[in-house]
Structure 1
Amino acid sequence: MTHKPRAQWGNKYQFILTSISYAVGLGNIWRFPALVYEQKGGAFLIPYFICSFIVGFPLLYMELSLGQFAKAGPAVCYGRIRPILQGLGWAMITLSLLVSVYYNMIVAWSLIYIYMILTGQSWRWSSCENDFNTIFCSSGLEDARCSELLSRTLNHTVKAFFFNRTCYESSNVHMRAIQSELHATLGAVSPAEEFFENFILERNPTLDSLGGLNWKLVGAYFAAWTITTLSLSQGVKLIGKLAYFTSTIPYIIIVILFIRSVTLEGAMIGMDFYLFSPDLTTLYDLSTWRAAATHVSYSLSVGFGGILSLASYNVKTHNCYRDAFLVTVADAIMSLFGGTAVFSVLGFMSHQLELPISEVVQSGTGLAFVAYPEALARMPLSTVWSLLFFVMIWILGVSTQFGYGEVIVTALGDQFPFIAKHKFPTAIVCCFTLFCCGLIMCTRSGIYFFNIFNDYSSSFSLEIVLLLEAVLLCHIYGYTNYKLDIEEMFGKAKTKLAKIFGPSGIWISIVWKYIAPTVAVIIFAFSLLTQIENDLTYGKGARLYRLPRWCIGFGWCISILPLIFLPIFAFYNFNKFKKRNMPLAELFKVQPKWPSANRHRFEGVERTKF
């Protein structure tokens, strides 16, 4: 039976741009700035850049070269090296599957914000006069509007404040006391936060029940998965063309936001913390380096199978070593520029509210959908800046989601070749299934499940995957063998510099054989300890809600799920070899479909075709 030749990228630029689109994502905008803050400022940039280029770049290159040489995705790639470890690839696929379920919810949220802006409703997250606002809603913008309104009405300048949908003069001591007492009890809430919590999420205060479906979220989530499905319909041919858009527009937008943000009043407050006042003592703290290495592994998307899948569509001689470096540089630039833009805007907000920057910095959803929109609402031409910001969030989310989706579709096509001929139906079935899995996040308690997936889906299991990958290639298959595979693609190093820092140089061998496994073990230990001590909560201060204990058990199930495929496929192949009366020793040997199989001594033993 002849199989259809594997698809290829239209040109080398499509691959590199798609790889950048996949690797550079929302983490550069919402996780990285918060991480810098948690690690006491700009000194964190030093371990981040060191880890990016000393650990992240070599690991990224490992997956790129592996996919390109094997001409296969993670589903079968590792099984061709050692059938007993085929489950390693499926562990990667499961990681991508779990992340894609909640990642597309972020895309859905951004779609709602974009819709609100385009329909002239962006004012709703800067106002306390919506039907979903509560008595706790407080905003300096509303106070300013009240002062302007009463001054116009009374024909003289009046200081006023907004409380419970009503404007009061500042001299109204009684109402000011009531407001102060309420805010002291549970704290004031910004209109941007109430918009996100009460309008977008329609959040239940507890997880006692799911609260029914939020149809606004269902529609946006369905639209997000529809976009993903259409992008996967023609495989890398369409994704490669879309990459011209998805890889460049976010950088154009972040440059525009960067230029605008650094010129804002108070921007230096944020920039000083982020860039100019580093606390160098943190460099002596192991947890700082651990945080940097962890973020790099997430940020470059190594261990999820996406990079490997995308590289499997390259021509054999493509310079993926150069591409790994370019992707690492692009990721670092987005983190640097994105972080500067974010902290400049937060500095502006700190100046406006007369609060220390520590009280306006948030992480994750709080930064992207609460703090930043509130800050943008205070800027001139706020609608324009808000639209640019949420379009950037949408594109960053969608482009990364394309990569996660391609992992799953490629895996099914590699494992079951007849499926590869039916790309679009496969994409429809996969995306609809994942859409159904994510519907629990579209309930009024969905944000709690979103956070559980976010905290647990790629925790210590990712580090185990990275450790096994490095050990398999460099210690089981053997670095000497893999070096020959690399030289088959790129040729032997000809200069002294190339022999040290080239595609098969000494530096790469040291990182792959020793540094990467060591770093993976250290991060695994920290991640496991953190997860054991983790106490799931939502909110902060007086509004802190502690999730039920069963949520922690559910989170552990999510964490362990990818690793289950290691014994499952080991048993599957063990049983398969046994039924075919094949020597079980073959489970630990290179298989015929591995491109360099002829270089290994087979002693005439027939092997299973993966």
Structure 2
Amino acid sequence: MHFDVLVIGAGLSGLSAAALLAKRNLNVGVIDKAYCPGGSCGAFKRFDAIFDQGSSMLFGWGEKGFNAHRFLFNCLEEPITMIQHELLYCVHYDGRIVRFFPDIPRFIDEVAALFPGQRENLSRFYADMQSMYEHVMVENPSYTTPDEVDKKAALKSLVRHPLSYIRFLSYLNISAEALLSKYFTDKAIFKFFDKLTSTYCYATVQESPAILASVMFVDNHVGGSYYPAGSTLYLTGALEKVIEQNGSMMIAEHEVVSILFDQEKPSGVLLDDGTVHTADQIIYSGTVWNLYGKLLPHNKTSEQMRSWAEKQEPTYPSVVLYTLVDKEVVDDGTLAVEMLVGRPDALDEEEVTAYIPSVDDRTICADDEHIILAIGPSFGDWFGLDEKQYQQRKKQEIERLLGVLAKRFPTIREKLRHAELATPRTIERFTLKNGGAVAGPKQKLGNHMFKRQHIRTAWPTLFCCGESTMMGTGTPTVTTSGIAAANAVLSQRGLKPFVYDSSRKEYVHLVQAPFTGDQLYASVEPDQRAIVQAARRCQLCEHPSCSQGTDLDVRGIMRRVMVGNFAGAKRKLAESSCKNPSNLEPDCIREESVAIGKVCGYLKGH
């Protein structure tokens, strides 16, 4: 099949690029190995509970600041409801709790309690960083990567605040440590900031470029942190909805094994089942290592290109523990995100970030339950184990992580309902992130910004976005790279790009926690509400028994219906030869089957 644009990878960056291009009426095909889109921002279900695969705290939705997600959804004219966390998160550090208030002076009070002699320096540091941030990031919003910046627009901003821009650009090739040294002499406070850059950039203050750290130190306070109402399924599902409503196509459960060339230009892809798709332009949203090491033919790349990609240093591999627990395990006052620091003076496997999204979103599990995710580094070898060794290692790692969580939640072991682990091997299998390095190449000096993969490649028909590109780590930055890639394609086609417009209508609806079940579909008409609620009972099984022996993608239809993507669900139903979907209900794993026939009947009649 031929498309205007093919997008390889349905992570957040790829979905963002594809949705924008579909909005401009281009025929887009999005190819992904997984059955559920989203990559690290995807989700899965167990026992009716919804677990985020990775991304569970999202920045970039505020009314000001680096709000790439808000800009994206406003451009797409797609409504979305986001839960605003009252506090960003807290850090358990050296026996104290540091709460990250949106209000920077209150946050400084928290940090100054740890470092009493540094209050004045903290105030001066954050005042300078906030002033520069307001001038560079807030007053003239730009949703693109440095290599795609409009030079004329950048010059206007530079003229308006020359000192702030000169200072900002001077941070390009110095470390966060060098920046902090201008304000602090107490070495103990550097260890604290080490934990912040390890969270924001997956790098220490010695490694982190000051130009990135200076923004991140302020941005999260200004913009706030958020969670998609209903889980991340509703975020990625909304992007998929825009793609399919505008006539473009999702090609799930297929892996691209090679990028094809025609007259020395990338012109299509070969899939793992032998299918060939062609396109005028291709956007790749995977890792730089897979691009140059696997997908691009060896005879089309130079030794220099391949060597450069190989030398990109990855962030550390991660493990993720998913737990479902009795509600009383989580005490009152627990935040949706809590960072548990093991040793202030080192980064080790005791360093875990706990995500408890059910604190603010009560729709993702039962009333008597909570969900706790624990994400942290893993420095051991997971790939050299045989199956028996691997399963034993997983059991040991689950026990180890439960032990770490028990320091914060003492009754977690006794009141544990379910636990499973994503190892670096799991992460690579589901997201194709090499070695389970969740944040791609490390954002460190010598390996950052302009030294990373650009949006435009050496070939005019191939573009890139995602964590391997300049913007790097985190959901707002990969979304920005997707926006930049879409605009680069539009520019090449002579079509109007998506740029900031202060008069654009707002589509992001912010709500306060807790978000409850009666709010989830409150705006949906009663007859349709019954259908989406029926679809939401689907467990989105990895190996769905209800679909065995049929070509009906029950799981895909139910997932689309539950997030309001009826156009996509109808297309999936029309592709099937199944005459009576209700006949599949006895094979549902639930004791009371999902109403497959009812949902499909509604789609046929509307």
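Readers should treat all values here as calculations from the given coordinates under stated rules, not as data from a laboratory. All of these numbers come straight from a predicted model, not from anything done at the bench. Cβ atoms are built from the backbone, for glycine too; each structure is taken alone.
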Seminar exercise, completed: Ranked by Rg/Rh (Cα atoms, Kirkwood Rh), the structure on top of 1, 2 with the greatest value is 1
Problem set entry | Origin of the value 22, where relative contact order in percent (Cα under 8 Å, 6 or more apart) was derived from one of 1, 2 | 2
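Taking mean count of other Cβ atoms within 10 Å over residues 81-88 from the coordinates of each of 1, 2, which one would give 24.5?
1
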Problem set entry | Which of 1, 2 yields -19500 [helix-only ellipticity at 222 nm (-39500 (n - 2.57) for each DSSP H run of 4 or more, over all residues; to 500), calculated] | 1
For this session: Could you tell me which structure in 1, 2 was used to calculate mean count of other Cβ atoms within 10 Å over residues 257-264 as 13.8?
Result: 2
